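Nothing in this text is a laboratory measurement; each read-out follows from the coordinates by a stated rule. Just so you know, these numbers come straight off a predicted model, no measurement behind them. Cβ atoms are built from the backbone, for glycine too; each structure is taken alone.
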Structure 1
Amino acid sequence: MVRLIRVLAACCAAMSLSAFQAAPPELPPHLAALAEDAAAARTFDYMALKRSGLDLRALSDAVDLGARGRCLTSGEEELQMGLSAALAAPDAATFEADKLAAAGALARWDAYAEKLAGGYQEPEQPFASVASWYRGMARAATERERELYRRAALDQMTRHGFGAGPKVWGELTPGAQARMLGHLRHRMCGIDSDNTAWLKADLAANGWYRLSAFHPAASNAAWLMIQHADRDPAFQQEMLVMLEPLAAEGEIEPWDFAYLFDRVAVNAGRPQRYGSQGRCVARGVWAPNDLEDPERVQALRDENDLGSLAEYTAHMHQFCADFEN
C-alpha cells in the first residue's frame with residue numbers, strides 16, 4: 001500500500017505542475033458571471049458557445065487560472081464541467097445524454113465509497129488500499145488516530161478515481177467522463193483544504209505520529225496530508241523543518257521525508273533532490289523536474305529506499321497517457 005500511495009502522490013503533483021503551458025485568455029464577462037451563479041452555469045447552452053467558434057479548452061483553463069491557489073466555487077465547477085463536456089460532445093443530444101450518464105456514474109461512485117466506509121473488504125487494488133485505511137480506524141486506540149485514517153481514506157478514494165474510476169462507474173463517453181473528473185477535482189480540493197486545516201491543529205496540539213509510538217500507517221497518513229497541502233506551501237515548509245530531525249531519529253519513514261523534500265523544493269521553484277516530482281512532457285511520457293545533482297540522484301534514492309529512478313519514471317508514464325500540450 002505504501003508504494004501505491006507514494007506513486008499516487010507524485011502523480012497528482014505532476015498533473016498540477018503541467019496543467020498550463022501558456023496563459024489562457026480571461027473569461028468574457030458573460031462567462032465570468034456564470035462562474036458566480038452555479039444554477040445559471042448548470043443550465044447554460046454550452047453547445048451554442050461551441051458553435052460560435054470560441055476556444056472552449058482555453059476558456060476551461062481560464063477558469064482554473066482564475067482560481068489558482070484556492071478551490072473552485074460551485075459556479076466555477078459547473079462552468080468548467082460544462083465547457084469540458086461541450087468540448088467532447090459532437091452534438092446537443094450527446095451533451096444532454098452525457099449529463100445524465102455522469103449523474104448516474106456519480107451516484108454509483110458515492111454508493112461504492114459508502115460501501116467501503118461501511119467495512120467492505122475490496123480485494124483488488126487500488127481500492128483495497130482505501131479499505132485498509134478504514135481497517136486502520138478499527139485498529140486505532142484513540143479518536144485522534146481514527147480521524148486521521150478516515151481522512152486518509154477520503155483522500156485516497158478521491159484520487160484513485162482519476163485512474164481507476166471506470167472500475168466503479170463503468171465506461172463513459174468522453175463528455176460524461178469529463179464531468180465525472182470535474183466532480184472529483186472539486187471534491188479533492190475541498191478534502192485537501194479541510195485535511196490541511198485539521199492536521200495543522202492536530203499536530204500543534206499533539207505533535208507528530210512517531211513510529212515509536214504509533215502504527216507506521218499513522219505517520220504515513222499524516223505525511224500524505226502534508227504532501228497534498230500544496231495550497232499552503234508555508235505549512236509544507238514548516239513540516240519539512242519539523243520532520244528532518246525525526247527522519248534522522250528514525251521516527252518517520254525515510255522515503256516520506258524524501259518525497260516531502262522534493263515537493264517543497266519544486267513548489268518553491270528549486271531543483272529537487274530525489275527525482276520524485278515531475279510532469280508530463282509528451283503523450284505517454286513523464287519526466288522528473290530539475291535535479292540538484294543528476295549524477296548522485298540514484299545513490300540518494302537508494303539511501304532512502306526509493307528504488308530505481310528509471311523504473312519509477314517508466315511507471316509514471318501511464319499517468320500521461322491523455323496528455324495534450
Structure 2
Amino acid sequence: MLIIMHKDATADQIAHVLEKIHSTGAAEGFVSRGELHTVIGVVGDPGQVAELPIAAMAGVERVARVSKPFKLVAHTGHDATSTIPVATTSIGPETFTIIAGPCAVESEEQTLAAAHAAKDAGAHLLRGGAYKPRTSPYSFQGLEEEGLRILDLARTETGLPIVTEVMDSRDVEKVAAVADMLQIGTRNMSNFTLLKEVSLAGKPILLKRGMTATIEEWLMAAEHIAKNGNLKIVLCERGIRTFETATRNTLDISSIPVIREESHLPVIIDPSHAAGRKSLVAPLSLAAVAIGADGVMIDVHCEPEKALADGPQALIPQELKELAGDIRALADHVGRRY
C-alpha cells in the first residue's frame with residue numbers, strides 16, 4: 001500500500017498517519033520525500049491497515065494498493081514519470097538530458113579539457129570518476145580525493161553540475177560534499193549498505209543496473225534507496241552480460257519501456273559502457289531518444305588513445321558535438337525539450 005500525502009502536508013500530519021499504521025502492530029510505514037509529494041510505503045498485513053480510515057486523515061491525498069514487491073518506486077500512485085532536479089538542471093519526461101565527461105579523472109588538464117568539450121557540445125551534467133572500480137587491481141584506480149578537487153574546479157569553470165561514483169560507504173560524506181549527484185555503479189547495485197548510506201546523504205542518485213541483474217532486482221535496489229527516505233533516483237541502463245561478444249555488454253533497450261510500465265523513476269542509457277567502442281555510441285544514443293529514455297551518459301576524452309580507462313569507447317570533442325546536434329534534432333521531433 002502507498003499513502004500519497006498532499007504536497008503541503010505537515011510533519012505532524014505525516015507523523016499521525018505513521019502512528020496509526022504502527023498502532024496495528026501488523027504493519028510498518030516508510031517515508032520517502034520527493035519534490036512534489038511525500039509518500040508513505042506500508043509493508044505488513046494489508047488487511048489490518050485497510051480497516052484504518054487512512055484516506056480520511058488530514059494531509060492524505062489518496063491511497064493506492066501495490067502488488068509489486070517494490071512499493072515506493074512502482075508506477076502506482078504516480079500520475080507520470082517523476083522529474084528529478086539536479087542542481088541547475090533536471091532529469092525527467094519533459095526533457096532529454098546529456099551527461100558527458102571523462103570515464104576517469106586522470107589529471108586537471110585532461111578533465112578540464114573534457115569538461116569544456118562537454119559544455120561546448122551542450123551537455124547538461126558533467127560525469128567523471130574520481131574513484132574507479134576496475135576488474136584488475138593493477139589498473140588505474142582513480143585519483144580519489146584529488147579527483148574530487150579537480151571535479152569541483154571543473155564545475156566552477158563550466159557551471160555544469162557533477163555526477164560521480166561513490167564505491168564505499170566510508171566515502172559517501174566526502175563525495176557528497178562535492179558531487180551534485182551520486183552514482184552507484186553496476187558492481188555496487190546490490191551493495192545494500194552503500195545504498196542506505198547514499199540515500200541518507202540526501203543527494204540525487206544515479207543507479208546503474210547490475211551487469212547480471214534482472215529489471216525487478218534493479219528496481220528492488222532502487223527500493224532500498226527509497227525506503228530510507230530518498231526518492232530522488234534516476235535509473236541507468238548500461239548493458240548487461242550475455243553470451244554476445246561483439247559488444248562489451250548487451251544494451252537491453254527493451255528495459256526502457258518496461259521501466260516505463262513498472263516505475264515512475266526516470267531512466268537514462270549509458271551507450272559508452274554498453275558498446276565498449278565509440279562507433280556504436282551514436283546509433284545507441286539515438287535509439288535511446290527514440291525508445292523514450294530520459295537521457296544518455298557519454299564518455300568524452302580529448303586524447304582517447306592516451307586514456308587511463310576505457311579509451312576505445314570515448315568520443316573526441318567534435319564527435320560529441322555532432323552527436324549532440326543529432327540528439328537535439330531527434331528530441332525535438334519526438335516532443336522533448338533539449
For 0.95 (FRET efficiency 1/(1 + (r/R0)^6) of positions 183 and 287 (r between Cβ atoms, R0 = 35 Å, to 0.05), calculated) the corresponding structure among 1, 2 | 2
Kindly point out which one of 1, 2 the value 0.35 was derived from, the read-out being FRET efficiency 1/(1 + (r/R0)^6) of positions 63 and 135 (r between Cβ atoms, R0 = 35 Å, to 0.05).
-> 1
Per mean projected area of the Cα convex hull in nm², for residues 167-294 alone, the highest-valued of structures 1, 2 | 1
For helix-only ellipticity at 222 nm (-39500 (n - 2.57) for each DSSP H run of 4 or more, over all residues; to 500) computed as -21000, the structure of 1, 2 it came from | 1
